[in-house]
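Each in structure tokens, the structures are laid out below.
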Structure P
Amino acid sequence: MKIVVTGAAGYIASLLIPELLNLSEVEKVTGVDIKQPDFTHTRFTFRKIDVRDPEISKVFSGHDYLVHLAFIVTPRGSISEIDSINILGSKNVFISAVHAGIKHIFYTSSIAAYGASPEHKLPLTEDAPLRPNKDWYYSRAKGEVEFFIQRFRKEFPEMKITIFRPAILLGPRINNPFGTLLKLPILPDFGLDTRIEWVYDSDVINAIVLAIKKGKEGIFNLGGDNPLTIKEIAEITGRKTFPFNYKLALRLLKYSARLNLLHEGYYEWVDKALRYTLWMDSSKAKRELGWQPEFDSAGAIKKFLGIN
């Protein structure tokens, strides 16, 4: 089995690639990124190339599986540049995989692809309608890529595709807006009853490895279950909350973005992901992949913060 991984210098890839190299059936792994990963292995090769480069199909050639991880989560740079990498880059990767003779694509989408909406029936199953938010760059991009995949499947039915939709990700080196929120000494209580579902990085890696080993197609939610409100998070972590008007918080974030003190993408995360509950049913992954997450939402938060 020969596997190529995009976003090889990224967070998830840094955890996944060593696990892939531990599998006896994996002959080699090729990592693709514009930045050199900080690890080496006799069966690992790095190729420096942008996911938007049409020549990337040459790098993919000779591989059986493709794991597409390259995606900007933490906002940096202009939104147009983020969209170019996340959306155009993903489309180029899928088309290039066909030209290269790849047999199976594994793609990490997100709970955000469902969109933050009061119309959702919770918990969300994999066949729930996608309602990505046009004014939340991350949700919009994840949704647009999934809509592209739906069309792609019809055009190239011989290509196997597996999509993972993780909940809000936590891990020891994670850098996302919600990880930053959890590390605050006192948590802001916005007066909302919104619940947030979390999942730990090692559990996500385990699901991806299981799917690759089984060659499993389909869409799989990956959530830790038992979503929590901010007040409940404060209770399980032994911290206090302070009342903070939600609309005022949004205005401050928007003003900070205008002054270039904070990227506008942070405003979009808080505006959507804290206003509406996003909670998934992950029983399909447990049933079909044999996935058994070690941590629920509370456990993931405690592990992330080093709380016993």
Structure Q
Amino acid sequence: MNILLTGGSGFIGKNILESFLAQKYHIIAPRHQELDLIDENSADHFFKNNQIDIVIHAACKPGHRNAKDPTNLFYHNTRMFFNLIRNAKYFKKMIITGSGAVYDHRYYQPKMKEAYFGEHIPADEHGFNKYVIGKYIEHMDKVVDLRIFGIFGKYEDYTIRFISNLICKAIFDLPLTMRQNRKFDYLYVDDLMPILDYFIQHTGKHRAYNVTPNKSLELSEIVQKIKTVCGKDLPIKIAKPGLGLEYSGDNTRLRQEITNLQFTPMDNAIKYLYDWYLENKKLIHKEALMVDK
């Protein structure tokens, strides 16, 4: 089975290429010069000259606070999606690594169900892009939207991503900082792989699924787990008091479909990631941890 992976050089893409999926399937992860999804001619040429069975669409132009160019997110990301869709006759199925941002960050509720989608239209560019794509997918037979909330693991941007940032700070004996405590759904990236494998092998009963762990955690709980793993009594600094808006999704639909679904305990996942950063300490720039972005 030939699988086209877009975004192979990104955080999720790199983890896919190092997972069991790369041994189980023939994954094609073209570089930008081989496939420019913004360019319809490039996309058309690629599909006409490559036999593709499944598309895993993990590519996106980032808009986070560390992005080199956060402009025109909606244009770039929406155009990439539709340049894939216009070639849908060349593949059997497309799996999208989506986002809980479709529910609109202004109106998040605890444990949002998939049915909450459409109650609000996100005002931010990233969320609106996911919303438009999600609405289109509702009318597509061969596309499934895996709505990931928080996700963490090796290769993420440790300068801004919460868990990796704190692990790296702990390694260098720096204070553990957070903007504000809040409840969050964090998925360990390795746990995404069997979910992708399921949807490669099966046609889902629904168009969209919340991909979240069974239990939400407060960020303050995660900080304590990191302190336990590193074995250091480091100071904790919180910029804003109180509890922020919860970001969590109900995963009942996913669990009903994948009956043997299991998630790595957070303590274990943090230990795995801590050990990985220790082994790759030379890749961490301490100076980049001194300022919170």
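A short reminder: the numbers here are calculations on the coordinates, not readings from a lab. As the structure is a prediction and not an experimental result, all values here were calculated from the model. Cβ atoms are built from the backbone, for glycine too; each structure is taken alone.
What to note about this one:
- Set P, Q, criterion volume of the Cα convex hull per residue in Å³, for residues 92-251 alone: the highest-scoring structure is P.
- Structures P, Q, by distance in nm of label points 7 Å out along Cα→Cβ at positions 36 and 276: label with the highest value: P
- Which entry (P, Q) yields the derived value 2.0 for distance in nm of label points 7 Å out along Cα→Cβ at positions 4 and 164: P
- Winner on distance in nm of label points 7 Å out along Cα→Cβ at positions 68 and 220 once structures P, Q are ranked, highest first: Q
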